Structure 1
Amino acid sequence: MQRAALSLLKSGAKHVLLFGGSRSGKTTILVIVIIFRAARYAGSRHLICRLRTKDARSSVLHETLIPWLDKIVGKARYKLVAHDNYIRLWNGSEVWIGGLGDKEQVDKILGHEYNTIYFNEVSQISYAAVNVAYSRLAMNIPGCRNLFLYDCNPASPMHWAYKVFIRKIEARTDTPLVKPELYASMVLNPADNAENLASDYIEDILDPMPEKQRARFRDGLWVKADGVVYDRFEEEMILDPEEMPERFDFVTAGQDFGLNITNVKVGWIAGAVYVFADYGAYNMPTRTFNEELAARGWYRNGDGSANIFPTFCDPAGGERIQEITGGVKANNSVDSGIDYIAALMEKKRFFVCSTCTGVLQEIADYARDEANEIVKVNDHYMDAMRYAIFSQAQYGVVCA
């Protein structure tokens with residue numbers, strides 16, 4: 001199976017995803033590929049990134065990259081530059097480690113060009129972040145074909161990686177990929193890597209897992225996460241644009257700040273909620289983001305007239321709230337907000353337009369962990385949606 005994966009990497013695909021169960025060898029294969037590319041092409045540069053830098057350092061750098069560097073090139077032929085999170089090989093090639101969810105790291109790692117960009121555990125990384133990183137695969141080393149590499153334990157079928165690599169459609173528009181042949185994927189499961197696992201790992205660890213966890217971590221299937229918060233959200237609540245109401249009683253929006261900045265727009269009719277627009281960007285200043293919303297007609301009616309409505313913003317946003325048109329502080333009661341939205345779903349008063357791909361990609365994987373805490377991964381649209389809906393329910397603010 002590992003040989004088949006390596007053959008896939010030698011194909012004409014520019015984007016290669018290895019997905020599947022836990023401990024199936026995905027990371028090891030892709031790290032070895034990067035080592036050989038760095039060794040073969042002197043002066044080349046390669047990036048391995050996760051959501052968080054600390055996770056990339058612990059699970060990739062120290063557990064995988066350094067041990068395989070020792071085996072393949074030898075300790076004396078590379079140097080770890082710890083304060084900058086990169087490794088320099090004897091031939092001038094570099095392998096950088098970083099986190100696309102860490103502000104202090106983003107400018108540093110995106111300030112370079114690369115021959116390989118490897119997104120490790122891409123199910124945790126937003127499509128907006130990946131899109132920004134795409135522009136950095138621009139280093140020119142003769143003979144070295146530039147590659148994007150990805151791996152993940154599968155998320156839900158709404159995740160952008162499933163859309164792009166399995167369904168071969170654009171993540172934001174659901175239209176067919178222009179060049180689907182550039183996107184290749186392969187499933188690797190623990191059974192394919194059994195010779196490198198503890199003898200009881202599959203039978204005693206993976207087999208007894210709950211059904212959904214077993215499907216993801218043993219069988220490599222794309223399923224909804226265990227502990228999903230909005231388990232009452234159903235496919236019938238997704239409406240095509242022509243099924244959405246033409247007019248609303250009033251409109252509100254929610255704004256989340258951070259590296260992944262997002263806005264979700266909601267229409268209300270007699271107590272029913274319609275999520276009818278969303279937009280997100282990565283590493284964009286708040287003022288620029290608001291200008292982009294305005295350019296997209298966010299604050300205009302269909303006839304071109306102004307439509308200024310309350311935009312409930314993350315209260316931790318501070319002065320950034322003033323940079324959002326109609327910006328006011330949101331109610332950030334997480335559990336109460338979730339309960340309110342779940343009740344709307346139960347009463348069949350909650351709907352999402354099919355064009356709101358940011359919301360739809362997150363809602364299926366928005367979950368709690370074993371400690372009943374919200375998993376703070378890919379939750380930016382969910383936060384913005386909650387601000388837009390629950391703050392209105394609490395404050396009763398109506399658009400001007």
Structure 2
Amino acid sequence: MKKIIMIKYGELTTKKDNRNFFIKTLQKNIEEKLLDIKHITTYDYFRMFIECEEKDINKVVEILRNIFGIYEIVICFKLEDKSIDSIFNSALEIMKEIPFKTFKIETNRSDKSYDIPSMEVSRKVGGYILKNISNIKVDVNDPEVLLNIEIRQEAVYIYTKGEKGTLGYPVGTLGKALLMLSGGIDSPVAAYLSMKKGIKLDYIYFESIPHTSIEARNKVIKLANILKKYGSKSNLYVINFTKIQETIYQVGNEEYIITVMRRMMYRIAERLAKKINCNAIINGESVGQVASQTLTSMKVINDVTNYPILRPLCSFDKSEIIEISKKIDTYETSIIPYEDCCTVFVPKHPVINPDIKEVLDIENKFDYESFIKEAIDNALIIKIEEEKEDNIYL
């Protein structure tokens with residue numbers, strides 16, 4: 001009897017013809033996270049199994065807790081001897097280690113060549129346990145312990161309970177997007193929720209040195225590295241936004257600074273997204289949370305791009321966002337007080353219902369196209385998987 005890890009799939013089971021692609025992607029994502037642990041992974045349409053040294057099982061489970069596409073994680077016992085006597089002895093050994101008064105046996109016999117039907121296996125195993133453990137009884141409605149027996153072609157698997165996985169789709173199954181990562185609370189949560197839906201992410205960060213600091217950049221790098229445990233290898237593109245931001249401040253109506261600035265960010269994000277083959281742009285906006293997140297403002301800001309703009313947090317309250325940020329370990333980093341370029345030039349009274357004509361008048365006062373090209377051409381790429389900066393230019 002060998003202790004191994006069983007993985008049950010979540011929404012992957014609804015994918016029909018694409019199911020194999022989703023499962024293979026999940027297996028690839030798991031392998032990337034377990035590079036430093038000696039193990040063997042096998043899978044089929046219904047289950048995935050990870051065999052490793054018993055001392056590493058808890059470490060593997062901890063890693064699996066952060067991988068999307070998993071419905072349930074189960075530590076189970078594998079019996080290569082599928083005889084009923086082997087099942088009797090193993091089930092009894094497992095149950096003797098658990099304090100309980102009531103129990104139930106459930107058997108799933110996917111190996112239809114096995115000569116004992118599922119109901120009969122459950123009845124026989126239950127009777128054997130009743131005979132060998134005193135002061136217990138069967139409760140089919142609300143048992144303290146549910147003992148599962150899965151009789152498969154290659155082996156029998158026995159377990160009592162598992163833990164819920166992170167659900168969602170394996171990262172990479174739904175394509176790639178560019179996420180606008182600031183140093184705040186919202187955008188890392190948007191990143192987490194996007195990865196949960198199977199989206200592979202690269203990140204774009206706008207800085208305005210000397211108005212923003214290297215510490216602010218390092219904070220964003222740290223957030224990207226925290227998010228790495230939920231996703232896969234990614235790049236963080238750091239955009240020097242200083243010249244654009246200073247020019248907007250000089251030529252524009254103060255109330256419109258944020259509106260025009262956000263339009264420039266979307267222009268840059270769209271062109272970068274096309275260059276690196278992203279299918280959408282994602283941000284951490286929540287409707288009505290700040291002036292630039294009214295529907296009127298969003299419409300005017302979105303006007304500069306035809307790219308899909310995804311807002312995973314659009315209907316979330318701030319308290320809900322904070323709760324998730326604490327759960328995913330980004331909150332303490334997000335609240336470190338380094339200003340980003342979205343806060344450093346915030347006017348006292350930003351417009352909440354911007355007039356597109358006023359916006360266009362401001363933009364016509366400077367050659368923003370050359371500024372945008374310069375910003376993209378000189379983007380700094382930080383390879384998150386290596387946790388170091390590489391001065392690579394697009």
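A few comments on the model shown:
- In this comparison of 1, 2, the computed figure 0.45 for FRET efficiency 1/(1 + (r/R0)^6) of positions 185 and 249 (r between Cβ atoms, R0 = 25 Å, to 0.05) is attributed to 2.
- Which entry (1, 2) yields the derived value 39 for percent of Cα pairs over 36 Å apart: 2
- Comparison of 1, 2 by FRET efficiency 1/(1 + (r/R0)^6) of positions 113 and 145 (r between Cβ atoms, R0 = 35 Å, to 0.05) - largest value held by: 1
- Among 1, 2, structure where helix-only ellipticity at 222 nm (-39500 (n - 2.57) for each DSSP H run of 4 or more, over all residues; to 500) as derived comes to -11000: 2
- Highest-scoring label, criterion being distance in nm of label points 7 Å out along Cα→Cβ at positions 65 and 89, among 1, 2: 2
- Calculating mean count of other Cβ atoms within 10 Å over residues 169-176 for structures 1, 2 picks out 2 as the one with the greatest value.
- Structure with the greatest value (metric distance in nm of label points 7 Å out along Cα→Cβ at positions 177 and 361, set 1, 2): 2
- Test item: FRET efficiency 1/(1 + (r/R0)^6) of positions 33 and 281 (r between Cβ atoms, R0 = 30 Å, to 0.05) calculated as 0.65, pick one of 1, 2: 2
- Sorting 1, 2 by mean count of other Cβ atoms within 10 Å over residues 17-24 from high to low puts 1 first, with the largest value.
The numbers here are math on the coordinates, done by the rules we state, and not lab data. Since the structure is predicted, the reported quantities are computational estimates derived from the model, not experimental observations. Cβ atoms are built from the backbone, for glycine too; each structure is taken alone.
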